[in-house]
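Participant: The structures come next, written out as structure tokens.
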Structure I
Amino acid sequence: MLEVINIIDFGAVGDGLTDDTKAIQMAIDAVQDKGGGCVLVPSGIFKFSEVNITRPYVEINGFGKLLNGRIIVGNDILPMDLYFKIKNIEIRCDSLVEGTTGIEIQNARIGQVKEVTFRNIDKPLYFRPIASEYYHQSEKIKMEENTFKNCNYCLYVDRPESPTQQYQVGDITFSRNYAFGDIYKKHAHILGVDGLKFDDNVLFFPGHDKRNQTKEQNLYIDYGNFIGISGNQFFEAGYEGIILSRCRNFTISNNRIPWSGQRQPSDAIRITGGDQNGEIYNVGTIAVNQIERSTRHGVSIEGNCGYITVGAGNTMRDIGSSYGYYGETDLNSIEHYAVTCDMTCQFVFVQGNNCPNNSFRLLGGNNVAINNLEAGRVLRNSYYILSLQGTETSAAVGKYDGIDLAQAAPTTINSFSGGFDGKEITCLSYNGNTTFAHGLGSAQFCLKNRVNATLPAHGTITFKFLSSRWYEISRNF
């Protein structure tokens, strides 16, 4: 039977004016001295500054409110299995001030924060940065069914400026939490995590009618491994809904992400920076998400990322819409895609997505889009795109079906290598810098009226390879 110790028995008053710090700490110490038990916070408002849980099997529970202070779980020396629980209480401040925290976790392993209400706090759930070489200094912490009101963040995982161990936090769960529409910066800001389950949360920002100028991402992770993001509702981000930077082994699935990028053009989901070593081995899946009216792209993959599957079953509507947008950039002045990856990315596989209002742009090598419903066509079969951005006068096109022409200066292309009878290739000009030269030699171009063709911006031309030459079969200019 769990022994219950009431903070009132140690002199706590609970009138919101008396400093009850000493009484609360004495109750915690009494439970710790007994080898564990429950510290009861009864109805009332208990003003305090800071209390510490440093030994195992302490539970803080009750229906009272703790005012203007913080609970620190763990010590600042060595990691320890604490098996702590903090449940049902409310932790609040008189007003929202930067630098305030509700529960701080350091060197603490195995614990739970459940059904706690946080109000008027900068960083309600805060993992302290510890300059240490210990792996998973804090781990196996479950944060479930908590409520956040008038806070800057919900969850904040910090790290030292020059960490000796990147994975200070691991195997944590953030599930079934609820954030009202008065979270002002990010719902979760995570700097280094090895093992994260982030699921079934409902996370609101202030609505677009408030024109909030501080809200950023719903979820931001820099440097992560083994990440599951599922079943969440990410509403009205100022910037991206989700950013994963330098992350590996991730799954983003079954989330609803409406109206991202209200402050500036932004993606619903952005993957960037490669894996933890900056290499292409992200090994990630993005599937069965509902994305609506993000102001830049639906899914953007950039910065040396790879081994990523987008699909099946993502549904995206009206990417690039101005609905809810109050930023300064003209959305009509930028491009919008359902899924895009840049020239540095490889092995991106896009399949079975429903994006009837937008198309796809996959630059780089070995990237494939197949069987997607997109703007202007029912299905897009295997479509490899080569991008020319310098002053190339020829190109090897054997494995490509399309060429994006964004050459840096006026350039004349004389030939394509890698052709075979029946192969077709379509070229799209972005800036009008490219001219195709009519010629009679092998791998050269047979152009309409035997005249060189300069493509205007957004002009397209399609060639078919027959008997060692490329024959023009269509153009739109």
Structure II
Amino acid sequence: MRKLLPAFAVIFALIISGTTVSAQNYQPFRKGLTYHYIARDSIYSMRIDSAKVVNGDSVFVFNPIARKGGPSISNCMPPGGLYLEYAVHPNNQFGSQMQKKTNGDYIFKTYQGAEFLLKTKAAIGQSWSAFSNPAITATLTSRTFEPVKNTVSDSVLTYTLSNGKTIKLSKNYGFLKAPNLSQYSDAYFKPRELEFYALPEKGLGNTINSPFAIFDFQPGDKFSLYYKHLDVHNSVCQEEWTEREIKARSTSGDTIIYSIEEQRLSKGYGSPGAPMGWCSASKATTLTPKYTYDLKISADFPNAPYALSHGFIAGGSLFSQDSRVSKAIISQAKYNYREQMQFTNLGFDSCSKIFSPGVDYGVQNTYSVGLGETRREIFSMGATETTTLECYTKGTETYGTCRSLADILAVKEEVNKKPLVQAFPNPFSDELTLTFGETSGITQLTMRNTLGQIVWQKETATSANSEIKLQFPELPKGIYLLQASQKGKTFTSRLVKQ
């Protein structure tokens, strides 16, 4: 009898183990969590906005996105003549909602009505029709324990799709690998192979969408920023260099307070009293004494980048340009692969759910985790102001090559040469005049709309200080980027067609 006990115990353990596995609740998304996925250098983030019960099934609605170029799905017509740059749309990377059936099946639905079926209680080797058009069959190929972010291990279901793609679903952490399912029914979504990147609420990966993560500084951190102002003729009007050092960090309740020391060097190249459109900055060089100020970061920090990738923070007025649209979250070699969040400020029409740019004013910002604001672009009446983080030191981590203000002050740089090409008037109606700088040769001219599509291009032989006139009577009103390339150099100008 004693000899039979070990064998019986093994059999009993296997039965219990099999029962436990089949009863496990694999759930791709859970309310209250923020899921980040990466494909190439782009990070896609999403969460469940709301949940409800329909006919006994749980229905989870994903956060909507700001969709570039629209269309708007609202029945409310936008104000006449309004230029649509983004529109609120319910489809996210995995559709607009996830339906959880009582039998453990999950159905991912798009706004257009397409459905993708994923079974979590299927037997190993079982196949089923996951999607109808195009026809995709899914097969559950394995149930194993695998590491997640090299931090924890979890039970993982692996599916093989008939189109060669693979889905890995973790019991507790959602998708570890999957194609973006919206690509199969919504042409707006380009095919992406998404891989698990972060689930901050579970302690996996970095927190990205928080002012406390963006402005996470330590005493001794040093930053060097460069500011450049181009007038409407794209000539350098003013330059400024800023040295910034974090001197102290303290807390008061839920607020973090930084004591920051700064010094600035500015160089102006204009003439006070110059007519509109020309540089009126004083032709002078100024070095300020070092000064100290406090920066307070709280949960309601006014520029807090809470929006998810391709998400938005809707403002209160169409004309105040106080809405923020997340253009992208990226992780690149620049800034040592720290996550960068790119925003554009737009007006928002709450009725038609569209975002529209200002005709003669616009702001774009980039925030990076642990670095604060790393880039700011301001467009105003054809002029451009750009501030960029050039280099930094955070503990043993460094990026870029920093020059001291003393070294910059000692160098006389020729910055006010006539640019490769100037475009005017800006804004323009039908006719646009291009004047070329001090070089000659074959120039490639390209104009793109805000979707990146080429709307006009031309190759022309230009001579120094020459001028050409172009006619665009049929070009729709909106914002365009003109690129001029000559001898390996490229010039870009932001134009507005009225």
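The numbers here are math on the coordinates, done by the rules we state, and not lab data. This one's a predicted model, so the numbers in the text were calculated from it and none came from an experiment. Cβ atoms are built from the backbone, for glycine too; each structure is taken alone.
Participant: Comparing mean count of other Cβ atoms within 10 Å over residues 57-64 across I, II, which is largest? It would help to have the intermediate numbers written out before the result.
Facilitator: Details: I: 20.8; II: 18.1.
Going through I, II one by one, mean count of other Cβ atoms within 10 Å over residues 57-64 is largest in I.
Participant: Quick check for you: by mean count of other Cβ atoms within 10 Å over residues 153-160, which of I, II is greatest? Before the final figure, lay out each step's value.
Facilitator: On the way: I: 22.0; II: 18.0.
Across I, II, mean count of other Cβ atoms within 10 Å over residues 153-160 peaks for I.
Participant: Can you tell which of I, II yields 2, 8, 14, 18, 18, 16, 13, 7, 4, 1, 0, 0 when P(r) over Cα pairs in 5 Å bins from 0, in percent, for residues 273-448 alone is derived from it?
Facilitator: Values: I: 2, 8, 14, 18, 18, 16, 13, 7, 4, 1, 0, 0; II: 1, 6, 10, 13, 15, 16, 16, 13, 7, 3, 1, 0.
Only structure I yields this read-out.
Participant: With Rg/Rh (Cα atoms, Kirkwood Rh) computed per structure, which member of I, II shows the largest figure?
Facilitator: On the way: I: 1.13; II: 1.05.
That would be structure I.
Participant: Another question, then. Can you tell which of I, II yields 106 when volume of the Cα convex hull per residue in Å³, for residues 161-368 alone is derived from it?
Facilitator: Numbers: I: 106; II: 203.
Structure I accounts for this read-out.
Participant: May I pose another question? Figure out for me which of the structures I, II the number 6 belongs to, where relative contact order in percent (Cα under 8 Å, 6 or more apart) was derived from the coordinates.
Facilitator: Working: I: 6; II: 11.
Attributed to the structure labelled I.
Participant: Out of I, II, which structure matches 31, 21, 13 when Cα extents along the principal axes in Å, for residues 425-464 alone is calculated? Don't jump to the answer; show the numbers that get you there.
Facilitator: Numbers: I: 28, 18, 14; II: 31, 21, 13.
It traces back to II.
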